[in-house]
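Student: Have a look at these structures, which come just after this line.
Any read-out appearing in this document is the output of simple, stated calculations on the displayed coordinates, not a laboratory observation. Remember, it's a predicted structure, so these values are computed and weren't measured experimentally. Cβ atoms are built from the backbone, for glycine too; each structure is taken alone.
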Structure I
Amino acid sequence: MDFSKPYLDVYRAGGVAWEFKIEPRTLHSLLFSSAQSTPDNTAIIFYGKKITYQQLAGSVRRVAFALYELGLHKGDRVSLMLPNCPDFVISYYAILSLGGIVVNTNPMYVEREIEYQVNDSGSKMIITLAHLYPRIKNIKSNTGLEKVILTSLSGKPSEMPGDTIWLPNLYGEERPAPPRVDVDPVEDVALLQYTGGTTGVPKAAMLTHFNLYANTCQADQFFAGGTWKKRIIGVLPFFHVAGMTSCMNICVAAGTTMIPLPNFVPADVAKVISEYEPTFFNGVPTMYTALLNSPELKDFQDFGKVGLYKSGSGPIPLETLNRMKAKLEGTNSIINEGYGLSEASPVAISCPIFDLRDKTGSIGVPYPGTHAAVVDIETGTKSLQVGEVGELVISGPQVMKGYWNRPDETEKALRNGWLYTGDMARMDEDGYFYIVDRKKDTIIAGGYNIYPREVEEVLYENPKVGEAIVAGVPHKYRGETVKAFLVLKEGQSGTEEEIIAFCKERLAPYKVPKLVEFRQELPKSVVGKLLKRKLIEEEEQKQRAH
């Protein structure tokens, strides 16, 4: 499809139809437009400090000029290794305004992970926190890094390493206007978003300016604009594309307010909700579980101050969803699910707020301009009927350009205009989609296909269970067998026999976990997504050791 022209589609979902149109634009142009039209609007509230759009745009321009003088040119990659904070926002838009490419880098990465990502992306600069500098120092000589730029959440260190630059100096001093760089929103890459690496070596999705802008427009259209985006709390990391799109880019495009938090701490979230009454909270299932189970929030009464709650990055357990709905009963607030992946900027499917039918457990319907289907897993070419389980495929203006320097991987993921997600799904008669499981996570035990999510849902029904992961682990005779990894709620105790007996009452025998392991915590990604692959790898290592 030719995205160089305005993207036009007629959108139909839940009995509603409208014309959906997007004019290709660069991401940084959104910031400067908001600064011109709403200069005095608050762009960021960070621990009580407010920054207007006029101030934000001024800082972005000054940093852009400084980066240009430091040698940043169109197409150059810059690793941005910061938590949610104003300096992330400033650096992000400054890099883009020069035609540079942001490389999102997790601040929790260890040296090996940083070195891999810097070298894979070819980053020539890195912007990070001062206390993380020792990690950069130890790997710098093994990379092509030319400049290291530092900042801090707590003020300038008393001593700065000699080979570094202090970011606040770049926007704290008057500078000329940066050069104007021609950026093609459709062809030019804005962001390299590395996948979580749970299924192998991380690879970077190339997301163009138009990919990211289109997804921002899709969210705006899908949720009918208006009050939901007035004040958005940013708990999902901006260095993950979900937080970047659903908080930062949406706010900047609308000229509204983001309230970023560097870390997810339930008590901090509660304080922001009570004090600022954010209109939108986008989280992941484990965040909702933590909010509901936090002893500090046992008597918290302000959940209803948030207008719209969204859950993504993985299916939310029905027990958790129902508990949140109970907290919101009698208010005008709602919670629903959505579905996305890094390769789609990230959102592709979501539950609409304009359809009042009960579709509990569904991820919803495709975003405006997005098409979705369920195809057979053998060939990937046959569309399946309503209710049949197969691989979910999507197409739309938010789908990535491809994987950075990985043509073979790109060819596998993008076929005939469709993105093959690797997720198992089904569609109902109303066009609503339901995730069954990851294609690679499907357990095949004794010839039976077992979908871990179904077993996890049963485990979450147990009042003692706080978090659960179900995975297939190697078995000598069955090929694989079902194992449950559990974290019990605070103050609870349980046994393997008790859990298995609970499941036997609710599942066919072949689906019942044969093994149960209790843990203090489960491995999670930076956005709180439960990492099943790490547990499987641990089990495989145990098997090899024996």
Structure II
Amino acid sequence: MDLRSYEYWKESLKGTVYEKELLSLKGEELEDAFLGHLEFGTAGMRGKIGLGINRMNTFTVRRSTKGLAEFIKAEGLEEKGVAIAYDSRNFSREFAFETAWLLAENGIKVYIYETLRSVPQLSFTILELGCAAGVVITASHNPSIYNGYKVYGADGGQATPADAAKITGFIDAVDDYINIEVSSDISGKDNITVIGREMDERYYRKVLTVLSHKDALERNAGKLKVVYSPLNGAGNIPVRHMLKEIGISQVYVVPEQELPDGNFPTVSAPNPEMRDCYSLAFELAKEKGANLILVTDPDSDRLGAAALDKNGEWHLLTGNEIGCLLMDHILSGKKVRNGFTVHSVVSTLMADQVAARYGINSVKVLTGFRYIAEQIKLRKDEKFLFGFEESYGFLAGDFVRDKDGVQAAVLLAEAACVYMDKDMSLYDAVQSLYEKYGFYSDEVISVTRPELGGMDRIRAAVMELREHNPFEIDEFPVRQVDDVLKGTVRNILTGEIRDSNLPKSDVMIFMTSGGRVIVRPSGTEPKLKIYVSTKGETREEADKNRELLKKGILELIEPVMNE
């Protein structure tokens, strides 16, 4: 616990409306609230809402905003300005408008949306207006007790590590941040521009450019029945607008999840990966006879979906399945010789096969959508066609540089119309992909060790794998080891070592005769993520290999973590 910070807060908040709440913190709650300042990284900061340096509150927002302001002034970018958006979370609007006020007070031009907007719309706005940076107040798909402060660069993507490090330096230099004056009343600030519908229309026009099968839309859009849930977030208006724009008139919104509500009362967490987010949608879909369900998270950068099989049963599509389905859909409708797709290295092995079938270059990057955005910037002589992560993030148009749930919703609806011509649902479409490219089985395993010293145990387990590469994982011989942190790729059979083409990161990739295993510890919480991807001649074989690789890697890791 940072006692010095606690004493500073206690003295500074004496006699204010915050004093009672601060003094009510006791025991573990107090210790955690003042454990250390919220880490500011390439995605900004994220934490539980409440008082304390390890929490999201008006004072941590002031501290970060002051640091961001000093960074922008040091770069001489005050006139280029900062674009600001926010989602439906508790305190998002207050934090956004206070951020706008404080940046303006520091002589920086500000563009802020009048009401809540999606992350992709913010990314688009940065590029459209030529801003120096952007801020979104959101905690994405985390539970309602969280909020966050997400910073974007001039390229519309999340802040680069270099810029994040500079901003962190300026934030750390802010001492008396509690007494920084702020206001959420921006009416008197001449250097603040409130933006709204006109910018929305520009974005909507661009979204239409990602469509590639307009003839199928003309034939079938009016017949498609879609149930949609914005999960009480920012996607409600843009997703519904775009579905209507492309001719899908039968859209039924889950009423309990339609309007903005930062408490997200119908779900444990507003995460499209979780089945409980679809419970109400399933009921509405049955009532309306729908054949597709779409769900976006609160900031509308992620999209989840469910589709019907021939027996009328609903199936959630995985992020990998949606990614490969959209990739196949887009590439089948475009004739581009010098194009490329991008996907995270932890995404399914099928992605490479889909791109190869169309003769398209497939680029693999580290986890984090900023790496996908970075490829768009680096590969200026090639046409960006599609990018995705297995964690439900998709992008088709380079006018946005982060995940875009609005684009993904439009594209998935278009794909549904294409398959309607073949009397197939999107579930059927996914099965056809497996038949075409092979049966792939993918799983993400999270190993959490919240006890004291848990992070050290996880790091020790990864270090053991790094220093003593296994020759087998269960019954499968290891053929290649990519140690991304060391920057080496070792062929186990020949002993040949070459350089890895990935930026250095604490990631281990094992290619075996049965499939791929990736081990990646979290940098901010005591969690180890393991990604297993296999291929088989049949679904049963792929699933069996996945289970064996899962068992094998856990048998290697768990003894070290339990020492």
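Student: I, II: which one has distance in nm of label points 7 Å out along Cα→Cβ at positions 240 and 320, as calculated, at 3.6?
Tutor: Matching structure: II.
Student: Rank structures I, II by FRET efficiency 1/(1 + (r/R0)^6) of positions 176 and 456 (r between Cβ atoms, R0 = 30 Å, to 0.05) and report only the one at the top, that is, the highest.
Tutor: II
Student: Here is a further query. Which of I, II yields 14.4 for mean count of other Cβ atoms within 10 Å over residues 72-79, as computed?
Tutor: Attributed to the structure labelled II.
Student: Given a value of -11500 for helix-only ellipticity at 222 nm (-39500 (n - 2.57) for each DSSP H run of 4 or more, over all residues; to 500), calculated from one of I, II, which structure does it belong to?
Tutor: II
Student: Comparing mean count of other Cβ atoms within 10 Å over residues 352-359 across I, II, which is largest?
Tutor: Once mean count of other Cβ atoms within 10 Å over residues 352-359 is worked out for each structure, II has the highest.
Student: When distance in nm of label points 7 Å out along Cα→Cβ at positions 384 and 512 is calculated for each of the structures I, II, which structure yields the highest value?
Tutor: Across I, II, distance in nm of label points 7 Å out along Cα→Cβ at positions 384 and 512 peaks for II.
Student: For which of the structures I, II does the calculation of mean count of other Cβ atoms within 10 Å over residues 40-47 return 18.2?
Tutor: That value comes from structure I.
Student: Assuming 2.1 is distance in nm of label points 7 Å out along Cα→Cβ at positions 168 and 272 as calculated from a single structure, say which of I, II it is.
Tutor: The read-out was computed on structure I.
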